[in-house]
Structure 1
Amino acid sequence: MPVKLDKLDLSKYVIILTGSTDGIGKEMARILAGFNPKRLVLPARNKEKANNLLEYIKSSNEHVNNVEIWEMDLADLQSVKDFANKFIKEVGELHILINNAGVGLQGQVIKTKDNLEIQFQVNHLAQFLLALLLLDTMKKSVSAELPGKIALLSSNVHKVGEIDFDNLNLEKGAYWNPLKSYGNTKLMNVIIAKELSRLVQNENITTYSIHPGIIQTNIGHLNGAFANFLAKIFIKLSGSEISAEQGATNVLYPIFSLENKGTGKYYNEGIEEEPNTIANDQEIAKKLWDVSKQILKDHEMI
């Protein structure tokens, strides 16, 4: 049964939403803008798509005065660090971070300028970096009356994922098993949301990992001779296709619903669900957290 989102007053909230120029993210940006946030900052790497997004929001509800497009590329760790530093200096206030951006189902190993596999970096490491750099700002901004929220967009495909510390960067097998590689990064999202919830449990911050459902753009990166076969598996694991608007609602509903209690939970199309059992292994979670921080230190990002 589709979830529905009630009217919200976000006039006291400063929000960052990544991955807002396409698909579910584009609809989320439109919906959030319509709830009149104090500031809605939308990082984007493509200026043309960013301008189209602003026009789309304006044509939909005319709430663009508090919407800001900032430059950031998750495939470039320095770009993420620059964005965070600028945000801390120029805004210095944050209540909601929704890490929606992602790439998926590559049929080959694609490296970023940081020499990291693109799914590992964009889906996990860069968004982990963004959350780390902005965490102190959020802690200072939130209160019991104005709680903080950090959401990581995952996927039901995380259920076929695993955490292989000898292959975190997905250089082995990303070509012959792109579904598994994508699932690994989506499992990382679930684990980090859980581990983060433990670290901020007394900070008035709630964390979430969320599978929004599947829309056509989710598999837009898929290519190769076996594309149709993998697409069918992906849809079977993720559920039937839905509209981008429903996908956006499926993400925002658990974040803002007063019915949801607890933190670090996984939601499937707006409904709480048990994730892959690996996500409950605190030893793996701590190691993933520590190893990810070390990679960022090696790249002189933290």
Structure 2
Amino acid sequence: MIIYLARRLWQSVFLVFGAITIVFLALRVIPGDPASLILGSSATPEELAELRQSMGLDDPILVQYVRHLGEVLRLDFGESWRLGGDAFAAVLERLPATLTLAGYALLLTLLIGFPLGVYAARHPGKFVDRAVSYFSLTGQALPSFWVGIMLVLIFSRMLGILPATADGTPIALVLPAFTLALPFLGWLARLVRNGTLEELGKDYVRTARSKGLSERVVFNVHVLRNTLTPVVTVLGLVLGNFIADAVIIEQVFAWPGIGSLMIESIVNRDSAVAEAAIVLIAVFYIGLNLIVDVLYFYLDPRITLETV
């Protein structure tokens, strides 16, 4: 187990290193001069040259990368010229809003997707079963930004029952959380449905029935418990997707999270904040994957190191 954890930690470090490298190179090739954006159009060539030199922009790209890598390892992404102050601190300030949105979306996914999957498994081939499959495919096919805009038009503009943007109340989370959860609702329902049907066909279910146990006890005590194992483990991956996908949803609903901050920073060439946000999202996603892999060993004793 220790060797496996060490290997997974090393892979995670390598992935984070790769994410930092890709972000560094991508932000350097985007057209535009950061010094010009900071000083404005009225800056003289001498002022621009002085600022570029102080920012290290005149150094070779390899020198900039090595210096920047050392700074990132100390969680020093630099100063935000647009917001003022430490870039990483500005990102951390927006983190609770993104986590709140992702948490609500995860709750909606569980409350809707899991019962749908169980009900579809109890009625295979029936209308509900087919409807869950169609709902899953439709939810995954529709673009999230389009779904968000449609929800705003219907529930906010036409019906006026839900706010279109963040207003500090919990009800403002309904539309963005549902938009974020929609692609995963049907996916979770199909996962639960297929897992439940697989468990129902196993020998231990026939044995339990032959012992005279009621169908309710067999299903609720034995089948659902085994179905929950893969569901619990994939929830970490779903949460990671929610944090990453929140970039688009936060823009649509003007939600003050990391995603909207990152887009604003990229548009305004505030590379320090943009990189801090992207790296933090990547670390969250990679870390959740690692936790899920480790958790799976404890939830499913059938999994051994030889099977991974």
Structure 3
Amino acid sequence: MTVKISHTPEVQKLFDDACGLSADQGSPRVKALMKRIVNDAAKIIEDLEVTQDEFWFAVDYLNRLGKSYEAGLLVAGLGLEHFLDLLEDAKEARAGLGGGTPRTIEGPLYVAGAPICQGEARMDDGSENGTVMFLKGRVFGADGKPLAGATVDLWHANTKGNYSFFDKSQSEYHLRRRIVTDAEGRYSARTIVPSGYACSVDGPTQEALNLLGRHGHRPAHVHFFLSAPGHSHLTTQINLSHDPYLWDDYAYATRDGLVGEIRFVEDAAAAAARGVEGRFAEVDFDFRLQAAPTPEAEQRSRRPRALQEA
């Protein structure tokens, strides 16, 4: 049997040195992770006979991916962000936890510091000629009782599939709000029906997806963070039922229990009663949080985000 070059003592010593395993300084955790990454990369190069041209194309691709700030899109498209959710589900199941509204991916477009509203909010600024959408529901605790004072932090794209802050043509915190539930655990928002969207056709994420024979479309959806004292923080989103990509989301975020059934209403009297004109939409969606097994579980992950919390 031919010994793989990547397995030889000489190469392993090279990688040990390169990953700082022979140095006293540095982070032991980062060293261990880097050694695994380098080892696995070397095995891929050797086992799949990666050519010099292929290797340096990949290096150039990583440079372009970083320059475009699309790494968050690519990890979603490769299923890695969804895998993290599946891993957390499995950990909870082994610990005898679970139940409640399913988690799903956060995506890279959250912005901290959205305005806080009590019970209800208007999310749009009136600048877009979109279909008005009334979104409401209740937040329940692990015991099935409504949770007063829970924070529903929600955000979504506009009618062009773009997000405020990242799209400088939109006003500050357009389509972003935090709503504190009322005494009956209720939240409600007047907003506009978001559009689905796709990865930039000229970007590196779609470039990779093209080579995989895949599209980069996402269905229309609304993102949520939900939190309440004594309950585990929930990161999730609802994908809207009318979208043709509902079950063909390139980012694998659609899950059973996370489809928001959208109803379009054409009745003029109903519109007048709502204080709007013409066609509008309604979505009702309730959430159920899990009891927090530790104080840390009440907090969202510390991943880097735009406008980090103080």
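Bear in mind that the values in this text are calculations on the coordinates, not laboratory data. Everything numeric here is computed off the predicted structure, so don't read it as measured data. Cβ atoms are built from the backbone, for glycine too; each structure is taken alone.
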helix-only ellipticity at 222 nm (-39500 (n - 2.57) for each DSSP H run of 4 or more, over all residues; to 500), calculated, reads -8500; among 1, 2, 3 the input was structure 3
Any idea which of 1, 2, 3 comes out highest on distance in nm of label points 7 Å out along Cα→Cβ at positions 51 and 275? 3
Given that volume of the Cα convex hull per residue in Å³, derived from a single structure, equals 122, which label among 1, 2, 3 identifies that structure? 1
